[in-house]
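Any read-out appearing in this document is the output of simple, stated calculations on the displayed coordinates, not a laboratory observation. These figures come from a predicted structure and were not determined experimentally. Cβ atoms are built from the backbone, for glycine too; each structure is taken alone.
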Structure 1
Amino acid sequence: MSDKSGHSIGYAMLAGVLLRAFAGGRLRGVTWKAGLIAIVLATLYGVSDEFHQLFVPGRSADPYDVLADCVGATIGVAIGWLGGAARRWGILGPSS
C-alpha cells in the first residue's frame, strides 16, 4: 500500500467517525451540512499533522498528503451519505 492510499483510508475512517458523531449516530441525521463539516474538520486535522511534521527531525510536510487526506475524507463521507440516502429512500428498513 502506498503512503497516499494509507492517508486516504485513514482519513476516510476519521471522516466517517466524525460524520457519525455529527449525525447523532443515526442514518437520518446524515445531512450535507454534517458531511461538509466532517470533511472540513478531517482535512484541517491533516493540515495540522503536516504542519507538525515540519518540526519533527527526519520528517517533512507534503501537500499531496493533505490532498490524499481530503480525498479520503470525501470518500468516507460519501459512503456515509449513501447509507443515509438508502435509509431515506426506503432501501434500508426503518430500524437502520
Structure 2
Amino acid sequence: MTLHDRVEAALRTVFDPEIPVNIYELGLIYELEARDDGRVDIKMTLTAPNCPAAGTLPGEVHDKVQAVEGVTDVRVELVWDPPWDQSRMSDSARLELGLI
C-alpha cells in the first residue's frame, strides 16, 4: 500500500457526527497530497459552514492521519469554496443514505 492509500484508508474511519457515512465517501475531502517524505496536505470542507463539527472534525482528521505509518507531518486546511453539496458524495454514500 502506498502512503496515499494508507492515508485514504485512515480518512475512511472518520465519520461526520450527524451523518452515518465516512467523510471520504461524503466528499468532504477536496484534496489529498501525500509526499514521498511523509508530509500530507489535506483540504477538506464540512457539509455546512455552521456545522457543529467545525471545531472537532479537522482535529480528528489530523490525528488519524498523523497516526498513519510513514506520515511525518500533516496539514489540514478547512475550505469553503467550492461549497459542499450532495453531488460530491460517492454512489455508495448515496445508497447508504437512501438517496438512490
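Here are a few things to note about the model shown:
- When helix-only ellipticity at 222 nm (-39500 (n - 2.57) for each DSSP H run of 4 or more, over all residues; to 500) is computed for each of 1, 2, the one that comes out at -7500 is 2.
- For 0.6 (distance in nm of label points 7 Å out along Cα→Cβ at positions 28 and 44, calculated) the corresponding structure among 1, 2: 2
- At a computed 0.95 (FRET efficiency 1/(1 + (r/R0)^6) of positions 20 and 52 (r between Cβ atoms, R0 = 25 Å, to 0.05)), which of 1, 2: 2
- When relative contact order in percent (Cα under 8 Å, 6 or more apart) is computed for each of 1, 2, the largest belongs to: 1
- Cα extents along the principal axes in Å from the coordinates reads 39, 27, 21; which among 1, 2: 2
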